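Following are the structures in question.
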Structure I
Amino acid sequence: MSYAASAPGARRESITDALFAVRAFSDAMDRMHSGMKGDMDMNTTDLAALRMLIVREQRGETVSPHDVARHLRISTASTTKLLDRLSATGHLERRPHPHDRRARVVVLTERTRREFFTHFGAHLASMSAVADAYTDEELAVIVRFLGELAEAVDPR
């Protein structure tokens, strides 16, 4: 039996409300990504790869084809096809690794970076405005909660 099912009434209601809010947010993100897929004329996996590259780029990390495969949980053959498709449509480039001449890295093109932020920028600004209404302590709890939910749903 889950904790929510065994919890006293008010506590169960709070847990259920929190999980419904997470589901509503997830649904809203799905709708946003669906709109971006259509606008950018790509499939779900293509968009997931671009999102991964954006996040890693913001962290200052390089991304190898193997990193893409591992993140998306697809085979190396499927990764090669994905990268070929995104390269052919001008969304990304394969470049030599900055420190290992034998390896390659995957980077977004400037055009795709602009296109991605054109579609996502307004959403990001709205989400940032929502987050700005919370204290640092509240945001730390939210970060912990969402991180633990992500781990529960997708343990690595």
Structure II
Amino acid sequence: MTVESLSRQRVLHLLDSFARGDLDAALACCTDDVDFLTHAPIDVLPHMVPRHGKTELRALWQTVWSRYSEVRYKTPHVVAEADAVATYMHAYFKKRSNGRIVQFDMAVFYSLRNGLVTEIREIIDSYDLVQQVLEREIGPLILGERAE
């Protein structure tokens, strides 16, 4: 087996574990000093601040699971090169509060060290995501328009 295929398998195992809600299994795929960074508006999604280490990453994931009852994803593109894996994903999160599905696309880049994920970098269509989380159009808010 090549380093690329092992790296790809490790990332897919992490994703599958997270989607099942098995945070211990997902964290077992990471180094103790794992770094997480996403490009999301933290004023609306304050739990999405940068995280360092398994304890902080667990806290983030627990917050996500406290708000969503189901997580699904599709990865139409997974590219691995040595100790780096890039994914393009369609994510679907079911809100606990009302059962609505929040769906968004994201690109996630993983770096691995000794077969474990050491960095996670997410790029999300945050405009669309914020509208779905808030369940309202945010264009008028951005433009300073009043709701009718």
Structure III
Amino acid sequence: MSIVLQRIDFSATETLVSILRDADEDEQRVRDTLADEAYTSYAALAGEQLVGAVTVRWQEDESEIEYIAVVPARRGSGYGKAIMAVVLEEARRRNVRSLLVGTGNSSPYHIAFYQKCGFRMDHVRKDFFRYIQPPVFENGILLQDMLVFRWENEQ
């Protein structure tokens, strides 16, 4: 499966909001991040088809994936892994030492996904999701802590 990441400048980020909205319960946080020049946002394309989006804060020492999402109709088809592979290749190209990504403590699917992509558990950001009101439950678990995973560039 061939995925191309196309960098999106601020004037066109509205296209990504609906996709990345699934990666954060707060749409305004998504919009604020897309507007922040510290982040680079990409549309993930399979041929001409938009299949996902990703937003990264690139830094040489330690970068972080802020958002990554696949359009709902394409989930479970390998697009997430393909997008992540391209992001990791870009990290290698940029000589990034490590790449972080976080997910909620109540998301076993996402926890497994990041490990399958080569990330390892690094630390917990306790009470990170306290801002979400009313509180969110996933799989019967209160979403409250962010589990942070790290990928190390062994290049």
With volume of the Cα convex hull per residue in Å³ derived as 107, matching label from I, II, III: II
Source structure (of I, II, III) for helix-only ellipticity at 222 nm (-39500 (n - 2.57) for each DSSP H run of 4 or more, over all residues; to 500), computed value -7500: III
Structure from which 20 was derived, relative contact order in percent (Cα under 8 Å, 6 or more apart), options I, II, III: III
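Taken together, the values in this text are just the output of simple stated rules run on the coordinates, not laboratory data. Nothing here was measured: the structure is a model prediction, and the numbers come from that model.
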